[in-house]
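In what follows, structures are represented as structure tokens.
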Structure I
């Protein structure tokens, strides 16, 4: 009986360890073939907002204004039925002279989600770019961010979308803030960089992501889903497109500052994974079967009790094999995070102490997101109504 319990408890850490080891090997030894682009594409920036704080929105626009992209950017700002004073303050800002070309689209009624706001811009007929860069209204792009993002996308003709590298704008000094900081600076970027070598990045950060316009025409818009970035990405992968990650395309973003906001965000993201898997099945049963093992493995990792919860029980009952395997996985987390930051010249300005703390905060993060993950899966299974959940 003891051997059976140990075997069951080994399943999740064994899967996690194997996946991490595989991604580490890919990061070290794999190189993705791309071609140099002779001419950079024309870019349309889509920035949807709903009741965003005016200061954050205008700051986001000022960072777009300061981009050193060699062609003028078309910036389409989409007001998704805001009811506060932000639209009036935005109108004043738009009246000033600018380097980029700005257009404001206004929806009289809020669509409930980010996806329909983006689809409104698609349907308007105003978009001129070969590349659509979607930016959240509280995300601030580094001066070369769009240049790196668009050039990365354009080098691979089969690539449908590429996301940039995000770091927290406002997330230090509290436990919740530090958890989000360490999540973004180390492990997330490292994993995405490894997945990029395969052309298969399954989760793109919707706060700063570029889409090939022709791929959007083929895959369709974003309005069907609550978590449009995950579901759109999985649909594109199911249709045999590539997706990528541009570590050089830097941006900072506003992270949730309260546990309530953080838990709502992670509940929404968890629901998005189920939503995305359903989308793949609708594209192709064969693709659904191919995605099923990965979905089941990640679901098991997300829904089973986190390591810090299980550790006291494992020690008490002297179940050492799962503990050892989890320790090995933490060492792999540390190694891949260190290699990632070293390879990309530590653009996140992380110290050695920061790198060493990444595995610790990943364990804490697992505790924080366990219950929201369960609720998010339940929301999609039971068909709960969908909304922005951020305003």
Structure II
């Protein structure tokens, strides 16, 4: 779903160079599209590709990154400037549906009836609009609410390998926010396996989170940009999901849960695009703009006086190295971490939250209450003592 340029004579150019997912396009004098503009390229088979302007090169040329595979593209093909950034459908009609990075439904359930669209590149809420008083976001999951509570409008890192119950925890949270807060959820699948996305969709239908007979009663909208997509799509799909969540917060004035699985893949895609655009790599080969890109995404996730977006982000830690620039940059934005333990999952304890490894900035007597704080500290102390004595008990 894209906004067309209002002019009668659309600004047109033509493709001069294609290097994988990166294209150079030449426009006529004085008609260069601005950075982040969407450009549509029609292919001979009737399909089209959307690309996003990344650099202005001089000589009336721009360099853009494609949101789809560039297979079948050739030099000389016409490119149309759409006069606006990529814009995606928002609002209640998006619930229960699966979208791609440019806001097209990909679940074969027909078109989306939403007349409203928003650009994916938007400013973070103004300082005067922010909710400054920290408040607890009650999840209804006792181990989380007691030992590592979430902040309303905060960012939570979810750590856990395959098969330790991440999906089940996510489903529980989606259900709870719908029942307790009257809120909705948006799930952004960023660079993960297509099979996982499909499994999640089927599980959501089974559990009633997605209502197939009446989509408007569903509690979640899904946005997928899986690992077989080009890096441009994986880099922008998180922003697409966030834009949909912002509408529910700002216009519908709801509490929203935004799931991002996996935030590391967002950084990874940015690194690929940066290299393809010829930028000088920074530490460990990452893009020099790593902190800026992460900040632009994370600063839009917040509580305002109207509503809140609470984000739960799965964090992949490459080679378990927490000092790697990608997870290290992510940690700077997190208010809490929920660590899922394989040992607890193996014992059949679900949710398999590790109470000693999970942390929260909200666990302070001034925020939760003296009693809550004392109980939580005593529980952790007892569990720590048990952990120390575990080997002796086993003997």
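Where a number appears in this text, it was derived from the coordinates with a stated rule and is not lab data. Note that the coordinates shown come from a computational prediction; the quantities given were computed from them, not determined experimentally. Cβ atoms are built from the backbone, for glycine too; each structure is taken alone.
When mean count of other Cβ atoms within 10 Å over residues 106-113 is computed for each of I, II, the one that comes out at 12.0 is II.
Structures I, II were shown, and FRET efficiency 1/(1 + (r/R0)^6) of positions 218 and 290 (r between Cβ atoms, R0 = 25 Å, to 0.05) at 0.10 was computed from II.
For which of I, II does relative contact order in percent (Cα under 8 Å, 6 or more apart), calculated from the coordinates, equal 18? The structure behind it is II. Structures I, II were shown, and P(r) over Cα pairs in 10 Å bins from 0, in percent at 5, 22, 34, 26, 10, 3, 1, 0 was computed from I.
Here FRET efficiency 1/(1 + (r/R0)^6) of positions 98 and 146 (r between Cβ atoms, R0 = 30 Å, to 0.05) was calculated and came to 0.30; which of the structures I, II was it taken from? Traced to structure II.
To which of I, II does the computed value -18000 (helix-only ellipticity at 222 nm (-39500 (n - 2.57) for each DSSP H run of 4 or more, over all residues; to 500)) belong? Value -18000 for helix-only ellipticity at 222 nm (-39500 (n - 2.57) for each DSSP H run of 4 or more, over all residues; to 500) corresponds to I out of I, II. If FRET efficiency 1/(1 + (r/R0)^6) of positions 58 and 170 (r between Cβ atoms, R0 = 25 Å, to 0.05) is calculated from each of I, II, which structure is the one that comes out at 0.95? This value belongs to structure I.
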